[in-house]
Structure 1
């Protein structure tokens with residue numbers, strides 16, 4: 001049975017679980033929403049979802065500098081209490097996230113934050129690629145959806161494979177931290193700086209430079 005976005009949305013609203021967890025639950029239960037709710041409860045994900053609904057207004061703004069000042073990251077990560085914000089487990093989690101951002105260079109926090117025009121542009125490119133590979137129109141459309149997932153994994157922090165464990169997404173790492181610490185944790189925002197990014201770097205012609213020196 002095809003799992004639609006509407007089905008995933010309905011399950012998310014019922015449980016508060018993550019999008020990928022909801023999709024997996026629906027796949028495992030052949031699209032039965034009620035059974036999917038039970039599946040999520042059995043996996044312990046609904047308990048995490050309840051914590052995810054609680055207000056997280058404490059936390060830290062952390063920084064990380066890499067490669068001798070070539071890459072810098074600022075990230076705000078929230079929790080529920082100041083006590084947990086100072087906890088070693090939470091601090092280590094924050095460090096892992098800042099290092100991951102430095103290494104993986106996400107552009108957005110979640111899929112929902114990706115502008116629609118960016119998504120549509122990528123869909124156009126992916127469909128053209130599939131058609132150029134000789135795939136029929138209907139097959140190309142399905143391939144776009146599959147390849148779009150990889151696109152999101154490349155640019156969205158919560159979808160990216162964790163650098164320290166490629167079998168887990170950052171979303172899963174956050175859920176594990178919530179379960180371990182017992183408080184809601186949210187990565188609220190981040191900024192990544194890379195030295196010289198966006199600047200047109202000077203590329204002098206060596207021959208011209210030598211000639212200019214000779215004429216002095």
Structure 2
């Protein structure tokens with residue numbers, strides 16, 4: 001089987017499976033997290049070790065990352081942090097924080113008492129998983145195979161649609177569409193940041209910054225600040 005087709009196929013199946021776990025089975029947050037870890041780590045590791053054993057080392061060779069690219073990533077990270085807060089301030093009248101909080105508690109068992117631990121995982125663990133999967137596994141592999149346009153578009157599109165499983169019931173249709181378009185643009189930017197490297201450290205820096213802003217909003221949502 002063609003390697004690029006395999007990457008596209010298994011990544012699509014993984015995200016569809018996660019959507020089913022999130023919106024159909026509606027299991028608690030910890031089961032969803034465990035499922036995501038198995039899929040987002042297990043499938044790429046199997047691919048790397050069975051078909052391309054050498055490339056996995058490059059993904060974690062953060063020391064080789066261009067210093068100029070790192071500075072750009074830090075700048076984008078600060079920008080992302082600011083944009084999220086600005087967007088929240090502008091759109092907060094259209095976002096029902098109480099409804100989101102209730103849904104998280106009822107469907108995912110995320111309560112204020114454990115939100116700090118969830119926040120730490122989301123900021124460091126989840127951002128790592130998503131960057132390893134969408135940028136390290138999908139984008140870098142397709143890009144290095146010469147499928148540059150496919151790498152940019154497919155990785156960005158799957159990244160945005162994948163998040164529908166998380167917030168499809170949170171927002172009105174117009175806000176949801178705006179969020180999806182924004183996530184596609186973010187995914188495209190994340191890919192661009194990693195274009196000169198086999199690793200995903202550049203996009204991870206920006207992802208961390210964005211997640212920190214979201215977590216702070218989460219603390220406000222739960223009345224913890």
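Comparing 1, 2, where is distance in nm of label points 7 Å out along Cα→Cβ at positions 40 and 104 highest?
By distance in nm of label points 7 Å out along Cα→Cβ at positions 40 and 104, the leading structure of 1, 2 is 1.
Looking at relative contact order in percent (Cα under 8 Å, 6 or more apart) for structures 1, 2, the greatest value goes to 2. A value of -16500 for helix-only ellipticity at 222 nm (-39500 (n - 2.57) for each DSSP H run of 4 or more, over all residues; to 500), calculated from one of 1, 2, originates in structure 1. Thinking of 1, 2, which structure, once Cα Rg over 2.2 N^0.38 Å, for residues 32-95 alone is computed, gives back 1.71? Source structure for this number: 2.
Can you spot which of 1, 2 the value 47, 39, 32 was calculated from, given it is Cα extents along the principal axes in Å? Clearly, the read-out refers to 2.
Any read-out appearing in this document is the output of simple, stated calculations on the displayed coordinates, not a laboratory observation. For clarity, every value in this text was computed on a predicted model and none was experimentally measured. Cβ atoms are built from the backbone, for glycine too; each structure is taken alone.
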